[in-house]
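FYI, it's all coordinate maths here, none of it is from the lab. This one's a predicted model, so the numbers in the text were calculated from it and none came from an experiment. Cβ atoms are built from the backbone, for glycine too; each structure is taken alone.
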Structure P
Amino acid sequence: MIINNLKEELKYRKIKIINQKSNLAAVLIPIIKNNDTYELIFTKRLNTLPTHAGEVSFPGGLMDLNDTSPEYTAIREAEEEIGISGKNVEILGRLDDELSIHKFKVFTYVGYVNSNSKISDLKFQENEVEKVFTVPISYFYNCNCWTENWVRRNEKVKVYFYPYDDVIIWGLTGRILSKFLKIFSKYLK
């Protein structure tokens, strides 16, 4: 019921579109149900990567020339990075486009991973991903999260921080998460 309601809401939600035709990327916000709890799937990137080393992120990446759409990119990247088969993901809708610190336009998709998928069975990309983990969505509404106002390239930005176990979710992922949580909050009542 929650997933159907969320899908219906996202279908009619007005999203912010960034008018940029190059440097395109897409991420998937994967929701999975574990018993009666809805959780989000995250990755922790390897510390040895040239960019965003050791950071927590949603699965995603750059659009390839062969990708038929940004939605396809989000699903393909999730399959490559964390081993979720695209046929096990139902796209529920989109959130606002985001601009990354490196000036990539990021398409953001919310997807429901069907119950046949188990986190323990996923084969993640070991040359990019240190670990895959889930966080109950309800956790974020009671955690000791905080925001900071930063100046980046002469622009004021609000940076969101969500601590969980031994990691902190922040940056672009924190910003996307904050927008998702505003929408999802009504479904936890």
Structure Q
Amino acid sequence: MSRASDSYHHGDLRAACLRAARELLEEDGSAGLSLRAVARRAGVSATAPYRHYPDREALLSAVAAEGYRELAADLTAAHPSPTTPDELAAVAVAYVRFALDHPAMFRVMFAEPCDPTNEDRVAATAAISQYVRDIVRGVLPAADPEALSTAVWALVHGLAFLHLDGKLDASTPEAVSGQVRGAVAAMLAATAPSAQVGA
């Protein structure tokens, strides 16, 4: 009988390790995540994951990069190119919903140390940053896009963690949406008094 690792070809091992890592994260969080545990879950030899991930940090970076791409897809699905405060608020709600739907993944993306030299992760984070800057330019073209995009991201990111950590009511999608939309409206009203979310 062939070894399980013999069945992995052309990148399948990498995908199997990522899938196993994500399953383990959702079950136990990142504390129990190790290359050895990933190998067991993927059904490969203990050394097989090292072909693609030299250490745990590299694996976490790969998982984080995958998460950034999925988050970007969710934000784009909420609205591909927002031009109004209300459309921006919809994207903010999607960001917080992603955190609540994928708590372990979200924590790996933002609370775990990841290798800053990992090209895949750096590219994925840069894409998210650019998306936020583009939103700000579209919604508030007169604002400083760098400063305001940082402020908007910080606000929405903080809301995501406050919901995750039980500091804000996350009992229903409506409660989450109301809180996020209210916070975004308040920030934009302070930044551009003429902007009215929902107008």
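A few remarks follow.
- Structures P, Q were shown, and P(r) over Cα pairs in 5 Å bins from 0, in percent, for residues 90-137 alone at 4, 18, 21, 27, 21, 9, 1 was computed from Q.
- Structure (P, Q) behind the derived value -22500 of helix-only ellipticity at 222 nm (-39500 (n - 2.57) for each DSSP H run of 4 or more, over all residues; to 500): Q
- Structures P, Q were shown, and Rg/Rh (Cα atoms, Kirkwood Rh) at 1.06 was computed from Q.
- Which of P, Q yields 19.1 [mean count of other Cβ atoms within 10 Å over residues 58-65, calculated]: P
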